[in-house]
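Listed below are the structures to be examined.
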Structure P
Amino acid sequence: MVTKELLIHKDAWRDENIYNEIYEYSKEHPFEYWAAQIDRLSWFRRPEFAYKNGVWFEDGKINACYNCVDRHATKNPDKTAVIWQSEDLNVHQKISYAELKKEVCKFANVLNGCGLTRKDYVTIYMPMIPEGIYACLACARLGIPYTVVFAGFSPNAVALRMNDCHSSFIISCDANRRGGKLIHLKDNIDAARKMCDRNIKALIVKRQGVDISWNDELDLDYLALSKKVSEDCEIEDTNSNDDLFILYTSGSVGKPKGILHGTGGFLLFSMLTFSYFFDINDESVFWCSGDIGWMGGHAYSLYFPLCRGITTLIYEGIPTYPKPSVFPEIIDKFKITAFNTAPTALRAMMQNSEATLEGTSRESLKVLGVFGEVLNKDAWLWYFHKFGNGKCPIVNMWGQTELGGVPTSPLCNMQDMQTYGHIGRPFFGCNFVLKEKDGTDITVPEDTGALYIKDSMPGMLKGIYGDPEGFQKTYYSQHTGLYCTGDEAYYDHEGYIWITGRIDDVLNVSGHRVSPIEIEEIIAEEDIVHEVSVVGYPHPIKGEGIYAFVVLKKDVFSEQKSKAGKIISDRVKMMISPITKPDIITFVDDLPKTRSGKIMRRILRKIAARDTDDFEDITTIQNPECIEAIIRAGNQNFRK
């Protein structure tokens, strides 16, 4: 019999027999499983039900800041909560839980003094500095919902998000250094405000000492105001389902969607999955290299580790500056035990492997993680054998901004961690189904279908801000009661999930269903290839043709480059089928990606279809300059 004590035992999942017992129980009784986990959080009013009326922990009262700060400041006041590492590697700061509470309270009191209420939406446009963490937690403390905008975004992107959620207050700083460059955030704010049809106040942290424009009626000096407020601030007992934050995501559509998350369900789901996937204990020192402007960084730098009461590191720089070995050096310096990064950062380090690892040991590492996409073979092997010294399991997570956490990943030290490509089994209490296009359930291993989530999960989005119809249409219109992930996948005979691509990425070539990811894997295994993306395009004979955008490795000889098209085409023909040979191969220097490392295939599909008049929203792309270069390269295609 599965008891509550067994369901919450911190090490029960390490025993395979007990794990299987809990796993099967949680699949049949997901709401009972999550009800057993309620006391992992601190509630002002404990909920009686896990899930009722379509809402998680509906009758509970809770505060995110209390769970991430106050309860740990009381129990372990001197424990380091946050390590901040400057881009100047000689400068860092360690912030205890007691100090974190003091700074968050001061920030909250400043916000109170600005007249903000729980009816307002605050925009946070901050780099990876301690004040960015303080700002988020201060809003949570007061029950003020907020949206975080990546500090690398343009004024247009900032204005678009502020207008969408009707925000009239923004928190930022004068400027920030990133990759050795000075980014004038205050100038961006001023430009963004001109695109809005209302007065927007700005709370500015002056940290670089640069000259900035100033409007006494709209601009507020945080450092000056923080010296005048108390270091204590009462905490709001918010409802469990109250809005906590919005994060905007483009996904496969043009206009960014405001993904709205609540409080109780998000905290419980995220903290528990994080603890299991990364084998977290009280002594863990965790570093997620993602930015707080994206779900990966927002969740894994801020909420997950602080809710668990461990030490989290934030770094304001990039993985290759001021030197290639900066990430490994930080790992050694602070004895990081679990490291989580994006594929983009990983590939940047791989490009100069020897210089990246030079002079470092990384011996403190116990677990490696990667988010954003499934690693290909070369990246997985380098990460495991080189970066992790062949001893650290890799947590290859699958998740979405909409899900608030990671519902499936290899369980650290439990499931098969030595096979690249799969994303593990669903977490306890998370149920997935695969369906054919006609709605038929797929139960046979290795049969591919559309991936859906049933029964809901505590961390899932509440909705799309201001668009309830779009919320239903985007996620629930295909099958009643099932959340559409938009991904295609299959189960293997061990029950592990393998993502094969987006549903709208699957190609129909001469009547055959072809997975672009399968072709990408084959091409990527070629020694001369660094990166590849495959999309479909209109073909007069086949209906849909195969278009490959390929980035070659930097050390490829000119003779190899001249034959690269034939080499790639012949390999695909040999490894898969003649019908899967790319019809067009374009060699490029870079591919358009989001900040979390996902390749923007909708952009590449437009280029492949010669539909380049309007790419719609490209604010989430980290390297928009590559688009024009790809278009130009398309005029020199290799054609079969």
Structure Q
Amino acid sequence: MADDAALSNLSYEERVFPPTPEFARQANAQPSIYAQADADRLAFWEEQARHLTWAEPWSQVLDWSQAPFAKWFVGGRLNVAYNCVDRHVEDGFGDQVALQFEGEQGDRRDVTYRELQDEVCQAANALTELGVAAGDRVAIYLPMIPEAIVAMLACARIGAPHSVVFAGFSAEALRSRIDDATAKLVITADGQNRRGSAMPLKPAVDEAVADCPSVENVLVVRRTGGDVEWTDKDVWWHDIVGRQSTQHTPEAFDSEHPLFILYTSGTTGKPKGILHTSGGYLTQVSSTHRNVHDLKPDTDVFWCTADIGWVTGHSYIVYGPLANRATQVVYEGTPDTPGKDRWWDIIERHRVTILYTAPTAIRTFMKWGDEYPQGKDLSSLRLLGSVGEPINPEAWMWYRDVIGGNRCPIVDTWWQTETGGMMIAPLPGVTGCKPGSAMGPLPGVGAAIVDDHGTPVGHGSGGYLVLTEPWPAMLRGIWGDPQRYIDTYWSRWPQYYFAGDGAKWDTDGAIWLLGRVDDVMNIAGHRISTTEVESALVSHPKVAEAAVVGANDDTTGQGIVAFVILRGGVPAEEAEGDAIVTELRNHVAHEIGPIAKPRQIMVVPELPKTRSGKIMRRLLRDVAENRALGDATTLADPAVMSLIAEGLKSGADDD
């Protein structure tokens, strides 16, 4: 390995699954799309923008003269909500179901495009009555209910940028985001249904708003019917929205008008408000949804399982799918309420055709066992998608075999809050897919993998993933802090956008995402990604999920420490014995090489994850190095660290 190599490239995947001829024939994206984009990248994005309805045309596709601050479709004007709702009604599709809502407790409601238009217009009129105008910021702190989508679209309709905060975040996290955006209005609910219980939401809002002088009103949706404290700022949604007219004339806004701020969830420091604007963002999320998810609006039922508190919910529940006239499922609750077959029951009843979910969920279902999905009819599915973090090959294969019945293409997608829309993904009718790989940049996207000096590396090498060309949905900065935007994303190599992810090319030219470069271990001079070792562990038939960290080691600099969850069905006496640890250590050595053999393996009942499903390796490093635990307040289940401490089973250090 070269001394200056950014990442070691140790594992290799030979399996390739090409599109079936039947899928390829009907696919929205055909092979010529790559040549078209390569021939004239800006003309390609212009063509994608023409799928939208513009009130005024643009005079320039891209203004990059103030790099790294981009302007797309300069001079063009449009209304985002009109593009997501009204134009479909005007085109005669008012009776098509837009949202098939399913509450955790079993309540269901179909919302047609005409009904959605009426509710968005009423909400827009209500916001106006409350004094919200174009440019004012609105904080949204709601569970996954139709009103959340209505609220976002109503803000877009009147030009008020929204800041959606995940409804599992604390009062302090909410306060800091309201304060940073100086939000004028907060939209929330009395509570939310979670794992069979009604959990209050408004108390957190009351606590947050007490220290936010910018907030003039709190608009409250009645969801659970629980008692709430009431102040003179509070207004019931049903009182003010319900009495509004269903008529509202949307105003066209500049293509660069701010659409939303979305805060990345760090554990320290000031929140980082990622700013997205209107025309370029809507162009890219609708284009990628149409081409990567292959949406057929007349026949498909689409289900993205994300929450609107994350960018996936913004781009592939609200804006992309609705701009494309999708019929989609919206589910309020958790995958195991009332039983571990809840998702598969939803797919069976709604005849879902496209499922877009996270590797964390897929690995959880693997752990629970095949009997749950196999007990339901999933034959309606025709396309599967993955989003959120790299998916290991074994989870990819399980997804294909057990959920997709060996017939569904899988589109593994790489993108970020900052990119706004998908950047690296296969096109399902064009690209042969390798289990675990996002394959390559989408048409119109420039990407490279570079070494420490910013020099592109060749096939078979690893490094840092960078974006080489501006793209329509790119962030336009960090809210209120343009210098932080430059320092965070453009300072290491000013010619490239770099957000901290490692990647490698395999020898066939497919891209493999290796997670955050912060999660790279230096083992005896080899820089090894935690992702590769985790994938090797999960490829063992007894392992459901794994998390790997590097811990200080006097001999090798760092030693590999693995935390594994075994699959259901592994006998307790085997799970508690030393033999399983030895077996797994040897398995990793066989899959990757002796250099990647874990120093220690701990069999644990759960892993520490944030509410978005990301593993908090920082806490696992604390355990591995016998340190006091750091801040665990952002964990979805803070009790998990106690479970790990109680259930540790470490392996020997011998080879």
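Only the coordinates and a few stated rules stand behind these numbers; no lab work does. Being a predicted model, the structure only gives us computed values, none of them experimental. Cβ atoms are built from the backbone, for glycine too; each structure is taken alone.
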Name the one structure among P, Q that distance in nm of label points 7 Å out along Cα→Cβ at positions 431 and 487 of 3.5 was derived from.
-> Q
Of the structures P, Q, the one that 17.5 was derived from, the read-out being mean count of other Cβ atoms within 10 Å over residues 295-302 = Q
Label whose coordinates, when FRET efficiency 1/(1 + (r/R0)^6) of positions 495 and 559 (r between Cβ atoms, R0 = 30 Å, to 0.05) is calculated, return 0.05 (choices P, Q) | P
Taking FRET efficiency 1/(1 + (r/R0)^6) of positions 183 and 471 (r between Cβ atoms, R0 = 30 Å, to 0.05) for each of P, Q, the highest value is that of structure Q
